[in-house]
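Undergrad: Read through the structures below before going on.
Coordinate-derived values only; no laboratory data. Owing to the predicted nature of the structure, the values given are computational and were not obtained by experimental measurement. Cβ atoms are built from the backbone, for glycine too; each structure is taken alone.
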Structure I
Amino acid sequence: MMSDVTSTEARIREAIESIREAIQQDGGDVEFVSYDDLSKTVYVSLQGACVGCPASVMTLKMGIERAVKKVAPDVEYVEAV
């Protein structure tokens, strides 16, 4: 049986994969780094065109965070590292 953290992490990874193609179409990319169960925070790495892009905060909050919270409602934050 999977632990809650493992199953949450699996759902987070799936959510990130589901929106990755859209981000890649704009020349960027996103990679799952980790999930901190205590702070309910997902850490991701923005890459490619996302690095230094003024719209990356919007991508992070409105795109990635929204997709993650949809499948893992216990997540409170998504942060770029």
Structure II
Amino acid sequence: MLTFFESPLNVLNLSSKVLVAGLVMLLAGIYGAYLYEGHMAIALLVAMHALTILGPTLIKIGYVMRLLAQYRLRGPRLILQTA
């Protein structure tokens, strides 16, 4: 499993999926918790509010994964110092 994360292309692909999942969770949570006008069980309402927290968390994790994968794909850069 750890070899999966050694490839920056695998991490980049996974980060895209995590970003989409986070966005879907956020939008479903917003709709269910704030926009839906029907009656729902209290457990479902709590779950919808939890999605409004978990969705942005996944978005942040996916974004950081994407940044790290892009950095690793770019490779080491030579930094020139001027004295």
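Undergrad: Suppose you compute helix-only ellipticity at 222 nm (-39500 (n - 2.57) for each DSSP H run of 4 or more, over all residues; to 500) for every structure in I, II: which one lands on -24000?
TA: II
Undergrad: Still on this structure, please answer the following. One of I, II was used to compute relative contact order in percent (Cα under 8 Å, 6 or more apart), and the answer was 42. Which one was it?
TA: It traces back to II.
Undergrad: Figure out for me which of the structures I, II the number 2.2 belongs to, where distance in nm of label points 7 Å out along Cα→Cβ at positions 34 and 66 was derived from the coordinates.
TA: So the calculation was done on II.
Undergrad: Now for a different question. For FRET efficiency 1/(1 + (r/R0)^6) of positions 10 and 42 (r between Cβ atoms, R0 = 30 Å, to 0.05), which of the structures I, II scores highest?
TA: Answer by largest value of FRET efficiency 1/(1 + (r/R0)^6) of positions 10 and 42 (r between Cβ atoms, R0 = 30 Å, to 0.05): I.
Undergrad: Quick one: P(r) over Cα pairs in 10 Å bins from 0, in percent came out at 18, 31, 22, 17, 8, 3, 1 when computed from one of I, II, so which one is it?
TA: Of the structures listed, the value fits II.
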